[in-house]
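These are the structures, in structure tokens.
A short reminder: the numbers here are calculations on the coordinates, not readings from a lab. Because the structure is a prediction, the values reported are computed rather than measured. Cβ atoms are built from the backbone, for glycine too; each structure is taken alone.
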Structure P
Amino acid sequence: MIILDSSVIIAYFRINELDHARAEKIFRENNILVIPNFVFSEVVTILKMKEGFEAAANAVEFLINGDGIEIIYIDESLFDSSIGYFVANKNALSFVDTLLLKLVNSEKVPLVTFDRELEKAMKKS
């Protein structure tokens with residue numbers, strides 16, 4: 001079981017992305033892929049902006065119905081603690097990345113990302 005960052009999922013759906021082959025391998029080699037609801041939202045929004053509605057709709061269909069893909073929802077306490085962390089740390093992480101960092105630290109499930117800033121933050125936490 002691994003949690004996926006949007007960078008991996010977007011690379012999977014965008015054939016011309018630099019990390020597309022790496023993303024395909026991750027999807028192929030892992031039995032359970034966990035996607036937090038806020039990452040799902042970010043992926044669909046970015047795909048719609050970059051690839052159009054049809055690409056985004058196809059991604060929704062795949063992510064909702066794909067074997068081994070689980071969408072999870074964060075609870076209010078994790079959201080609240082992420083707000084505090086985001087405001088207090090004034091770092092390079094987006095709020096979505098802050099949520100991911102707090103989620104993987106609380107759940108003790110590995111996160112796969114192609115985002116270097118998020119990787120650095122994970123090593124520090």
Structure Q
Amino acid sequence: MKNSILYVQTSDTPERQYSPLILAQTARAMDIKAMVYYLGTGLKVLNPEIAKGIKFGEFPSIYELLKQVIDSGIEVYACKASMKLLGVDNIQLLPGIKIVGAATLNDLALDARATMWF
């Protein structure tokens with residue numbers, strides 16, 4: 001995809017949650033297609049209760065930031081294989097997050113102009 005960036009979140013470390021979401025919103029404001037893909041332990045922060053509890057300084061909570069990202073039309077994906085691997089395949093996710101297969105990450109990465117991993 002011309003002018004597209006895929007941001008991949010692999011970590012549940014609270015401090016690492018802001019970068020892909022803020023960068024995705026910035027890309028969108030620059031008229032760049034942005035997508036965010038969660039896998040591995042990064043999936044844990046997609047639980048609304050956990051996302052509401054992650055907040056630093058004057059920034060909104062990760063829950064609020066994820067809602068802003070989704071509401072702005074940025075696609076957010078959750079890896080079904082990682083969900084099964086972690087035993088969280090019944091986890092409640094924020095509305096608007098698409099649960100996809102592992103092959104989707106490969107397809108998105110091949111189609112994106114750039115990828116960034118967190």
Given a value of -20000 for helix-only ellipticity at 222 nm (-39500 (n - 2.57) for each DSSP H run of 4 or more, over all residues; to 500), calculated from one of P, Q, which structure does it belong to? P
Looking just at distance in nm of label points 7 Å out along Cα→Cβ at positions 15 and 103, which of the labels P, Q belongs to the structure with the highest value? Q
Comparing relative contact order in percent (Cα under 8 Å, 6 or more apart) across P, Q, which structure shows the greatest value? Q
With Cα Rg over 2.2 N^0.38 Å derived from the coordinates and found to be 0.98, which of P, Q does the value describe? Q
